[in-house]
1. Hey, relative contact order in percent (Cα under 8 Å, 6 or more apart) derived from one of I, II, III reads 28; which structure?
2. Taking FRET efficiency 1/(1 + (r/R0)^6) of positions 19 and 83 (r between Cβ atoms, R0 = 25 Å, to 0.05) from the coordinates of each of I, II, III, which one would give 0.45?
3. Could you tell me which structure in I, II, III was used to calculate helix-only ellipticity at 222 nm (-39500 (n - 2.57) for each DSSP H run of 4 or more, over all residues; to 500) as -12500?
Structure I
Amino acid sequence: MCGFQAAGTRGDRLLRGEDKIKMFGQMVPIRAEIVRLQNTSAHADYEEILAWLGGVKQVPKKLFITYGENDASAALKEKIEKRYGWHCYVPSYLDDELLD
């Protein structure tokens, strides 16, 4: 398995070593060796994100961060605010925000 596996997903369950998972409404036995490939992801890491943000021509009024788990979002928020001085917001599930 490569990349991030969100908590509670099939990928997460496989990595935790569960012996069966639910698929298409049925419990399916796992008859495979599951390994995690470290340092692989389809998403940019925080350094790549910071570099990309460095090319932004106009400072955003507010920057929304929806990046991985809560700890990763909070860490990215801190890095952006420290490097660029921008106001960042990490929304919670079902938060509303007025955009103007």
Structure II
Amino acid sequence: MVPVCALGQVWRGGSRQASLSRALRKCVSAPLDEDDAKACGVLLGAAGTADLVDASVVHVAAQQRSSGPVDVMTTDKNDVARLLGAIGVSIGTIEV
């Protein structure tokens, strides 16, 4: 699952994003509603971080744990670790 705001943060279009485009074909977009946005805000406050996209990735990943193993791909492993710690969830992280 890919939160739509995370997609917006990385997508620039064009052929230079062929690898990202291929990876996205294997993913499902996760829209965020008002309740999700509020949960992400609470998570940011608890973790002492500020990046909504990181919080949305962690929030969506935590929700998906009941469906099986989940890993988070990130360029900011430290903030993701703080966010995961704030909600007491252990999820694998892959630095990209």
Structure III
Amino acid sequence: VLVDAFAPFCGPCKLLDKVLKKAQPNYLGRVDFCRWNVSDKESTSELKAMFIEKGYTLTKLPSLIVFREGEPVAVRPGFANEFQLDDWLERTLP
């Protein structure tokens, strides 16, 4: 699972959303895409706690996180254009 950690007020997050929507069809069957609004404190407290427990911190928005079997295995902080995203995913996904 690829999680896009974003905030609604974040300009680069809005740009990355467009990149992800364009890239998503290329990864059908390899990874599921979803979004995590980190500013929604009520619905994300469990996910934040798990990140802290695993030693991950989100230092930038947006951030992309790949989960495998329920565990975070890779984090990419900051905006990624379509070429950077493809390169990172090809190196990260099995």
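Here, each number is a calculation from the coordinates, and none is a lab measurement. What you see is a predicted model, and the numbers here were worked out from it, not measured in a lab. Cβ atoms are built from the backbone, for glycine too; each structure is taken alone.
1. Source structure: II.
2. That value comes from structure II.
3. Computed on structure III.
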